[in-house]
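What follows are several structures.
What follows is calculated from the coordinates using simple rules that are stated; it is not laboratory data. What you see is a predicted model; the values in this text were computed from it and never measured. Cβ atoms are built from the backbone, for glycine too; each structure is taken alone.
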Structure P
């Protein structure tokens, strides 16, 4: 029964919503509502994320603090670039491919959020076959430096928490 109707309350809610939108309880509307409810439940079951286990909860406050500090620092750096302070140096943006050791989908999602929240960096792509990420950096000076920052500062701590 669970395979046929994995989320019965959700399916019922979708069916009821359909009936409210249509404003009719004719047999055709009821049949469509049941179909949408079943299909919605199956789609939600397909999207259910895998279970995860947090290993080291004590590292979360330190990580949150580091992220907040990095966001403020990055905001200041990007503001200086945009406002033209230090314009004597040639600014170059670019892409850096970073090999990752982390495989946890939750850890990877947290890393993507951290990197995208800090102005000046954007997670562009993840290659699950090679386990690498492509990062765009606004002010790219040292590619190896960015690899060390990602691996030492963020990935190592996230792996302690999620894997």
Structure Q
């Protein structure tokens, strides 16, 4: 009885599989592509005002009065968005380090730290004193269904290319 089975082309197939596997050992190029894609789509969400749940956001008071876009007062938030690779290029994270970013994403209520009132200038130029301000959630971070499809397509293309590039000429 034989210890193994040999078949024609085994060496070529083994070389091909080993080459393909070596191509796949470093996911950094794929993760960079995914990061760039998710960053682009996150910025697009802010520009369109449509959240990760595919639902339009309620326009902010400032955006309604100024005829502009919610979360785009002076573009600080959108310009602060970045992606970075973590875990040796095996994980991608999209986000910002702005302290108010979670409030814009999840919503919440802002109350004064000191005193009884928040005082701020309105988009019309006047001043207001209020006890609190409630910010509606505007989910701009994360992945929508469309994002998921684009990421899957990028993965598919990456794997297809790795397999084609590794394939030996028979």
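What to note about this one:
- Read-out distance in nm of label points 7 Å out along Cα→Cβ at positions 94 and 118, computed value 2.7, structure in P, Q: Q
- When Kirkwood radius over Cα pairs in Å is computed for each of P, Q, the largest belongs to: Q
- Test item: mean count of other Cβ atoms within 10 Å over residues 38-45 calculated as 15.6, pick one of P, Q: P
- For helix-only ellipticity at 222 nm (-39500 (n - 2.57) for each DSSP H run of 4 or more, over all residues; to 500) computed as -14000, the structure of P, Q it came from: Q
- With relative contact order in percent (Cα under 8 Å, 6 or more apart) derived as 28, matching label from P, Q: Q
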